[in-house]
Each structure stands twice: as structure tokens, then as C-alpha cells.
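Below you'll find a set of structures to go through.
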Structure 1
């Protein structure tokens, strides 16, 4: 009996395939890896990129051998790199705050959200869109992500960092969509009784976020555009 799955493409993979999603029928007993193999035959460029592409099944990182069920959602993911609600997705856990937004990020508001009376330090990191890459003038950035999965992974890593550092609370917010030069694309706020732990938590959060959360960046220049290539963290690949 055939199994029907929804297939999602992100970042540069969307450009290669020419679509953000598709529907595919596979045979009974098929595994997640066979979905990739199907599209690699149609689009050889995908096959060339196989080592850097990860797969997800129903918003969880997946091995190639994981079996498929009818109605599953499979995502192919390259390496990571107004009037609307303030946040499109939010997870609050143990006082920590994680969100995605398509509007400007209010970093001071995040600091007020996580600060406690017992804290003596607040460390804020902001990733800001710069006007060039290697001297090539940048006009603006565009961010897209696998939103339901991104917010879950962001919250998991953020809560782990909060547990393993001597901090009070942690907030992470990432911008999606068009980001102008000089605007904040990601903000991380760590509140703690002492400054050293707050600095360390914020640094680990941005380093891990850039390698584990499925968010992709496209840079637009006067003479073209390019998806910024990165790499997955080893801890994710090993799943």
C-alpha cells in the first residue's frame, strides 16, 4: 500500500528544486532516506550536497533508516547558517524565553523579561546585519527557517545551557524575513547573579544556535544573491 508524505525544502535546496514543498508517494516500508534519494535522482545537485544535508521527520532530526508512515512530514535541510503579532512562535520554560519574530527585536524588553532581583548581571548579544561580506557590499539579508522545528530546537538548547551554567534565566529571539543593514537578526540575553556565567552562557548560546537550529540566511548584493553556507554541529549529525 503506498505511503504519502509531505516534503519540505529550505534555503538553497528550495532554489535547486524550484519549490518549497512537494507531495511524494513511496512504497510501504519505505524509509526517510528514500525520500532524499528520490529527489537526488531528479536534481543531481542535491546528491552532490548529501554530506551536508540533514533530514527531519515530523519536526525531529531523523536517520535515513527511520521508517515512514502515511501523512508524515519530511524536511530536507541544508547547513545552518507590522500589524502581525510580536512573535510568530514562542516557548517559555522555567522562566526562560525563546521566540521567532518577523519584526524588530526589543532587546531591552527581553532583559526586563528575564531579570530577577537576585541577578547582578545581564549580558546581551545582538547579531547585526553588516553592510558587506568580504568587501562585497550587502544590500539586505533574508532569513527563513523550519519554524515549528526551529523553535523546539532553540528551546531545547537554551534550557540545556541555562541548566549547565550558573545563570538565572536565558532569552533567545531570532528574526525571520527581510533584515535591513544595521538591524538585529538575533538577540540573546542571559541574566545571572555574576557576570562571568552570564557571558559564558550567551557565548555558548550563539555558537550552538548557528550550528544546530534550522535557520538559513540569504545575502543580497547589487550584482546577485547567495545562501550563506555553514555546517551542522557534530552532535546533531550523530543522531
Structure 2
């Protein structure tokens, strides 16, 4: 599956991640998006030796969409601060099959990750006696509807592992294909219909506003909806 470079300058590079790719390495040893980007930079700019590439953020393996990397240590430090200080606007698209009620809302949950099973549990209130609880906040809006399929625009305020997947599942709207969080059947390619549509922030060096947008995968489910 083709990887598209969406943005690049001397400090940052952003690509449109296909579902199924890891952003950085894990125990599987599979080739990662970071590996691909390093090879791209090395080839495009004829770089000798190792290529510096900083991991700024991650999206889950079955999720597609915009991923930004830092090409310099200065950019990495400043982008990390932007994400930490919630100064990056993140817009996701999710396809679900249950109509949310209400159709526009804000969600707050408390998440606990089971590292051994790589699964996150969400609670409406802080659970008693549980350590390492993380508060998760997002807003959502129903922006498209066709038959049994609904398209949601989701804007996470926080950046917790599996956050959107868990929180939509908690309101009875699991993401299409996401059997880990309550959908009834997997997608054939093990993807889920969650896509990071855009990231907006102030460039860490030039201080100019930047919005990076990536199209969802070219498949029928996404093509059902007209996206701006």
C-alpha cells in the first residue's frame, strides 16, 4: 500500500499512514513507518550515514492518517512540547454503525491500560483502588449518514492510548472493524475505520500556522462520504 508524503521542510516531515503499519518498532520486528521515512529522506537528499528522525506522536497500527516526524532535535523537542501542552488540533474521522445520542457531544472518561493484553478500559468515574488512571477528553459530531453507516468527526483534546476507540465504544458506538473494542466483526485487512484527517499547529521553528491534511484510504466505505 502506497505511503504519501504530505508535508516536508528542513525540520518536519508528515506522511499519510496506511492502516496496518506500525509507527515505530515493537516485538514483532515488522518494518515501521519510521523506517520508511528514514529511507525516503536518505534517498531523496542523498544523505550519508544514519538519518535523524524523531518520533513526535503515534497512531495505532490499524488506524490510518496523518503522522508527523521531526527531522531535527530542535523540532522534536518543540513538537513534543506542543503535543504535551495540547497546542495541536487533531481531527479524526470514524465510521460507526450506531447513531450516537446525542449527535454532537463531549466525552470524559478515565482510562486504565492493561499492558499485558494491550487493551484499555474506560470508566465514567475514577475507579477506586486503581493506579495510573488517565483522564481522556474528546468532542464528536455526526457529519454524515448513509444507510447503517455513520461518519463522525472526532476531536481528541487529550492523547491517550486507544482513546477514541475506547470512548466511542463506551457510548455504544464502536468503530467499524474494531473487534477489540466491541464491533461485531473485523475488517478483512485487520484495519479499523478510524483516520487521522488533519493536524494543525504553529510550526516549531518558523512560527507559521500549519495544517496537514490526509485523505482516508481509497476504499468503498470511505468513498461513500464526500469529504471537504
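Values quoted throughout were computed directly from the atomic coordinates according to the rules given, and no laboratory measurement underlies them. Since the structure is predicted, the reported quantities are computational estimates derived from the model, not experimental observations. Cβ atoms are built from the backbone, for glycine too; each structure is taken alone.
For which of the structures 1, 2 does the calculation of distance in nm of label points 7 Å out along Cα→Cβ at positions 73 and 105 return 2.4? Here the read-out was taken from 1. Each of structures 1, 2 was scored by distance in nm of label points 7 Å out along Cα→Cβ at positions 89 and 217; the highest score is held by 2. Suppose Rg/Rh (Cα atoms, Kirkwood Rh) works out to 0.96; of 1, 2, which structure was it derived from? Working through the options, I get structure 2. Using the calculated result 2.1 for distance in nm of label points 7 Å out along Cα→Cβ at positions 33 and 169, pick out the matching structure from 1, 2. It was calculated from structure 2.
Out of 1, 2, which one gives 0.95 for FRET efficiency 1/(1 + (r/R0)^6) of positions 65 and 185 (r between Cβ atoms, R0 = 35 Å, to 0.05) as computed from the coordinates? That value comes from structure 2. Here helix-only ellipticity at 222 nm (-39500 (n - 2.57) for each DSSP H run of 4 or more, over all residues; to 500) was calculated and came to -8500; which of the structures 1, 2 was it taken from? Label of the originating structure: 1. Could you tell me which structure in 1, 2 was used to calculate distance in nm of label points 7 Å out along Cα→Cβ at positions 137 and 193 as 3.0? Going through each structure in turn, the value belongs to 2. Which structure, out of 1, 2, was mean count of other Cβ atoms within 10 Å over residues 25-32 calculated from, if the result is 10.9? This figure was derived from 2.
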